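Below: a set of structures, written as structure tokens.
No value in this document is a laboratory result; all are computed from the given coordinates. Not measured: the values here are computed from a predicted model. Cβ atoms are built from the backbone, for glycine too; each structure is taken alone.
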Structure P
Amino acid sequence: MVSHIADALQDIPGIRAWRQFPVLPTRDVPVVMVELDRAFGATAQQVIQELRDGAPSVCVGAAGPMGVSITRIPCRLGRVQIARRLREVLVR
């Protein structure tokens, strides 16, 4: 399911997105990792805030100063809605 989200972001300049499998044995849910290039024009915190403040709101986590992690577990949105909202924020 998260691969759809990562695939939807592949053509956006200045970011790299991939599906990452959990490294902790207690967490068996894959996540999408999004890494922003320094020249992207926004920090991970700015992207996270835009995703949370927008409609629909998407809750994501920080993965360092230039990274965002996405999992569908806390989200009530479907993968298509999440991918669409990410594209809205990430295409500049």
Structure Q
Amino acid sequence: MVTVQTIYPGATASDVEKLLTNPIEDKIREVDGIEEIYSWSIEANSTILIKLDPNLKNKDKTITDIRSAVDNAEDIPADADDPIVTELSMK
């Protein structure tokens, strides 16, 4: 699993969804090797949880592609923090 968290101080949940979550999620959906995407938009915070395909042969490439997709998300507000991409280790 991979998470993408972005903070946008002072933004409403609706603005977070429209200006952060949706554009980032749209770019992530272009990446191969993803099984499911879940997202939450709350006041000042966007969180996206990405479940990778369990049969994935090259997990590192998929995670790199996710990071690139997030970096290429368009029209992210300048006053939002940079998105933080984190790989979660499941044991």
Value -9000, calculated as helix-only ellipticity at 222 nm (-39500 (n - 2.57) for each DSSP H run of 4 or more, over all residues; to 500), assigned to which of P, Q: P
Distance in nm of label points 7 Å out along Cα→Cβ at positions 11 and 35 - structure with the largest value, from P, Q: Q
Comparison of P, Q by relative contact order in percent (Cα under 8 Å, 6 or more apart) - largest value held by: Q
Test item: distance in nm of label points 7 Å out along Cα→Cβ at positions 43 and 67 calculated as 3.4, pick one of P, Q: Q
Which of P, Q leads on Cα Rg over 2.2 N^0.38 Å, largest value: Q
